Structure I
Amino acid sequence: MTSPEVLLVGAGPVGLVVTHELARRGVRVRVVDAAAGPAVTSRALATHPRSLETYDQMGVLADLLPRGRQVTRFTLHSGRHEARLGADYSHLPTRFPFTLMIDQVITEEVLRTASARLGVRVEWSTRLESFQERGDHVHAVLRHADGSTEELDVPWLVGTDGGHSTVRKGLGLPLIGDSSETWLIADAQVDTELPQTSIHWVRTPTGTVMLVPFPDKGKWRLLDTAEASYDGDDTAVAARFQAKIAAGTASELVVHPPTWVSVFTIQQRMIPRMRRGRCFVAGDAAHVHSPASGQGLNTGVQDGYNLAWKLADVVRGHAPDSLLDSYSAERVPVGKALLGSTKKATSLVQLKSTAAAIGLPIGLAVLRTLNPLRNKIERKIMGGMSALGLSYQDSPLTRTGPGERLLKVDASGALSPGWAALVEEVRDTRWSLLLFSPGEAATERARLLDKEHAAWLSVRSVHRGNGADDLVNPLSDPDGRVHLDHSAEPDSWILVRPDGYVSASGSGDFTIPYLEK
């Protein structure tokens, strides 16, 4: 076997994203997991718009969308009072204005299959026993199912091995924070008229209950924030949920005994850095938090995608080692902000204060009559959950501008020829330099860049109209929609990172990371 360039520990969704993106860029990666095989129990469900955009860039979205359920609203219930909040993405345009409810088991299956097509298969029942960084490599000891051990040296080690991460502990990076509430989750069939295109938040006499739809008809994830007792009696759990939901929605329904029940204490913890030398952590290995807004899997996927392209650029010799410092610089603040937002979401979901409980019916009545207020609330919720508003403005990789994602366009806008070509461009694994109607000097320099650095840099001349034989790798924008949406003047340019975020923009001369002195 050809020796791996990266050893990845943990084959959950985060690890599989890293695996796929490393392999897609030609990096030799070996993936091990202590489990005997793929998970079969339900875990994360919600996949938000920014993750859907990421899966589209990876080329796996077409395998996920048909197997999920699109949720476009959030319904608040308090007895006979009800208010529905929609998914208002008007200020955060995206081609995927919804949350996709899809079982994590399916997500992992799709990512495993995609990785296998690239030649990487998970080695199950293989545990990372210990590791030690030794200058230009990491020495790792693996233990196999038969008890035998294997020693290997690998240039890089990535830990995506969950909240009890062996890699994080081996690096001496403790999770800092605290634990708070204990909740109960159950997956069950429910006979109800409640629409499965919505998440339902229900105020009950003893607290709050949430219903989150599965793709399967009639199947729901039920969350009790007030009563977490469970002695193994699934029928009793079903009866308890049934009574609470019936009272909170003023409707008749039947909750069947759940197929899976979990009682857990919410952890709100993170680490202060995500890199130490040649070792990295991502996902739950770096931050754990409340599931109140469904952010865990999504944040981990963004961690993994952020790390993978940077590590690949360094491994392939396109970028200096210092590029990898930007991973922690960009993602640690995201984790910190996430802990704050999920803590607030946890408090809101529980409705523990008497004032909040009394005021809910009044608030629902107001929301039904005041569209501007409802729209404002919708935009705030979508902005927080979707991750579409995330920017890397303070990143060392952002030279000019706010460091926002390039593809700020809705599904209708993306149908224009220019935008369709731009969407396809962002699926490339390389950096992209977009030159708008370049002049002679810019075109000549573009030809040199394209000739010398095509392995990691895609140079595209974006032009109006169809004829552009004299330009470098022309990208046609016949209706001028891309020019208009980016306020692009002749000889202006945009530099886009491999993850779709803008690194720099300007007019005239352009600077390129890795080439700057």
Structure II
Amino acid sequence: MAEKDLPSTHIDPEPGLDKPSHTHRKDVHEFQETEGYILDVAETSASASGLKLAKDGHTVLIPQPSSDQNDPLNWTWAKKHLILFVVSWVSFLPDYGSATGAVTLIPQAVEWETTPDYVNHSQAGNVFMLGAGGVVVVILSAYFGRLPVVFWFLLVSLATAAWCAEPGSFESFMAARILNGFFSTVSQAGGLMFIKDMFFFHEQARKINIWASFIVMSPYVGPLFAAFMTETKHWSVPFWVYFAMNALGMALVVAFLEETYYDRSIAAVNQPPKGNRVARLIGTAQWKSRHLRNTFGQACWRTVSVLLKPIVAISCVFYALTFAWAVGINTTLAMFVTPLYGFGPKQVGFFYFTPVVAVTLGEITGHWLHDALAKQYIRSHRGHFEPEVRLRAVLLAMPIVIVGLVLIGQSFENEWHYMVTSVTWGLYVFGMMITTVALSSYCLDSYPEASGEVSAWLNMARTVGGFIVSYFQVTWAQAQGTKKSFGIQAGICGGAVIFVVILMLWGKRLRIWAGPLNFATT
């Protein structure tokens, strides 16, 4: 793309309902691997001929919206943000429910006459399925549409949440937890699809920041509430609360969530009928227009082909190596602080205020940081933007992550005051909040037509890493001491930074070498 050129939306010359789903469209996402995005026409010598701009008169709207009022990009601010809140709330539920078991495992072990570490296997199974379920979610969404997948998955999540509260035996509880993990992850894994569908490029980082804050905060709010409840109530009560939260999520989905998939290569007059509210929820409306989307084979291959792109694979490895310890600490915290500080359930609950505050501070910081880094680059590069700029925030956050992990281990082994332990844990969580948003934005900017797929793989990396660590976090600390075990974890995070450096230096070359995804639809 020459400097004088600006991105444009490609429209099929005579679009219609008979457009086969396998038809490839050029420039489907208005991003060129060789030149990145041209985002600000005020910084270039080119005119904005024919392009739609934001209200500031110089920010290019990417993607270019159609003239159809049903195009999600044209929805009102209130409607977009209401849907963002619903998606974020449903994304809040999986880790909230998963981490609730981090507190209940002690009374459960007493009731089932086993060890807390053995009961924790149900926790690990749930965490793993949070990732595996996400891959299935994006495959089905690419074929059926966004809304019906959320509706049906959340319906099963609601049923299995009730099953978790009244399982009858550990074996039944474990089965309920595994199934709940698989189905509850629906918006956590596919949230980027909704953000990409509704918001322009220059808005997306802040919206990802909001959505990610719900996800990163949720595994700390679950134990916080559960700890207070189990102080005086049976362990099933926190799971009934989780059931009620799922019921609220279902009510919000039924009342407010909309189908956000929209193909702008089809003229407004030829768009498939939306159908009534019930038809859109259960998917019969989307089923009638399935020939306009991906075939099921294409939907499956989309997921595989995204992971074959080097920058996505490298990002996932980095995320697994750094976020895994957040899951490990969260699921085993009660086993560390209970004997060390003599904490009961209530004290453990208070302890979880730390990461909640850390995530809040991370969200506030990220609200300004990610856009500030992007705008600085755009100003100094004549309106151009490259996805690798997002990774600068990771480099700023990783020293905080590393210091936090080192000091957590020191706090446990040296028996420092619990307030010191609290602050050091907060440092790690704060750093990972910044990292999560930056990495998600980077992958989305690189492959915006694969919003669901990159979201699912990053979610898989996060949960698989946590799944593995949950099995040996406690025994590792008992064998070598927390000073050494957490020091090694910090060292792994430090070593993983090399992946970020590789992406910053050669990410663009890797994108060009790997080529475009060539998806039939966005």
Structure III
Amino acid sequence: MARTPRTGSAPAAPSPDGPGGAPVLPRLGLRGTLLFLWRQLTSMQTALVLLLLLAVAAVPGSLYPQRNVNASDTAAYLEEHGTSGKILDALGMFDVYSSPWFSAIYLLLFISLIGCVIPRLLVHLRHLREQPPRTPSRLTRFVGHTRRELPGADPEALLEQARRILRRRRYRTVLQEQKGSRSVSSERGYLRETGNLLFHAALLGVLIGVAGGHLTSSHGQITVIEGEGFSNSLTQYDSFDSGPWVDREDLPEFRFTLDEFRAEYSTAQNEHQFGQPTSFEADISVTSPGEETQPRTVRVNQPLSVPGANIYLLGNGYAPEITVRDSTGAVVAEGPIITIPSGDMGYTSSLVLKMPDAKPEQMAVVGYFLPTGVIDENGPHSQFPALIDPQLAMTVYTGDLGLDDGVPQNAYQIDVGRLQAVAGEDGAPVLIRLYPGQEYALEDGSTISFDGVRRYAAFDIKHDPFQTFTLVMALSATAGLILSLFVPRRRVWVRVTPGADGAILEVAGLARSDDPRLEEDIRDLAERLADTAPPPAAHPDAQEKNP
């Protein structure tokens, strides 16, 4: 018989089910939503996804010219591609590494790693102070379980022997009392988690180093001809790029002179080795504040360190000495002219010389410098990169060079489409071929002389205060990754139960990750403990039967 509830009794609890019996979930609220988003952001899966997104986001930086690296190439790309170039520019494809979307991914990855590493580090430190876990009551469930009955064995001595062996194998051990038995609980492999945390912390350090290097580093390229010098000031650079925190007016004070550039090339008859460079060396005299001038040598991949910067040897080439006089006899060009190697084995180098002060018209000389020159059906080219038979093959142009238009021009390029080639008596363009010491006279009285050849070297001067820090972090990440992959995390238990005439030995283990050697090591430990146990005493009746 159902009972009628008394008046004044507590009301029934609200049903957790909504209309139709469907469960009603509690609302997260603002705090719960923020906590959920934070946990998602700081999860390892999110960190890996952000790392992958960062790698993908960096791809456009290698596909499109970057404005801070080469503004002229960026401007040429925009002019060539029109509307599509403007769209790409609006998306930040020409300033990838300073774009808002790249910075957002970078910052989210930074926050994700911090939120992932710090809690795990605190948990790991707490585990390091804890003792190995309690020995399970049933070892039969674990890897390599081995049970041995050892008649006559001393349980205490057996347990102490197990503890000594495990300690020699770098296990942390603790003796535990259990109902009717004693056991050794041991654990090792904390370096696995330490390596994992080191990897993620070092990856965070790499992000800090890259960001700090971007903000505080500077690098510039210069070209120095033999016998000439360089002083570290902004006006001396061919190109210069620096982070937003760099004061361009306060660069490190040093200067150097390129005394000699030496290059050696292979003369082996093998077609794949002939003409290949074997060494590049630049002898320079460096002067730093408060120090005397010192002779130093810069080699490829062996930079020279000076206070506040490193000097790297990037490239080299030839600088023929040319003197040009216009029809009035005035010298309009004189001195070594830097030529650009075209990339062939023989160092065939393009030559561009602009003379806006020539009279009555502006002049330009366009051609090639050939270290070991030959002109055949393939045109002018060099057969070997060393100075064996140096030559100049040139054509002279006149007209408006466009230098007064206000548009920046590349000093090593020229558009000859707007110029007129100087023609000979037959009306064909004059092709000039000169050897050192020779001079050529044009019909209007202009002359071109080839006075000699010097070498030049291209240097990259870089200052990055975070370079060493980033390198250390990268090496630490590698070390951490090795530890996390190759150090096994395992637990081993040894239980000894006293018997009527000896002891019962049980050994088992548990791996926290894939550990194919664990079972073999468990059985080896059991065998060693069984071998060290004293043999059972001989029975007296058996002794009496022996004669």
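Upon calculation of distance in nm of label points 7 Å out along Cα→Cβ at positions 152 and 248 from the atomic coordinates, which of the structures I, II, III produces 2.8? Before the final figure, lay out each step's value.
Details: I: 4.7; II: 2.8; III: 9.1.
Going label by label, the one that fits is II.
Starting from the value 4.0: which structure in I, II, III was distance in nm of label points 7 Å out along Cα→Cβ at positions 240 and 400 calculated from?
Numbers: I: 6.0; II: 4.0; III: 3.4.
Structure of origin is II.
Rg and Dmax of the Cα atoms in Å computed as 24.4, 76: which structure among I, II, III? Can you show the working numbers first?
Numbers: I: 24.4, 76; II: 23.1, 74; III: 39.9, 136.
It must be structure I, since only it matches.
Bear in mind that the values in this text are calculations on the coordinates, not laboratory data. Just so we're clear, the structure is a prediction, and the values are computed from it rather than from any experiment. Cβ atoms are built from the backbone, for glycine too; each structure is taken alone.
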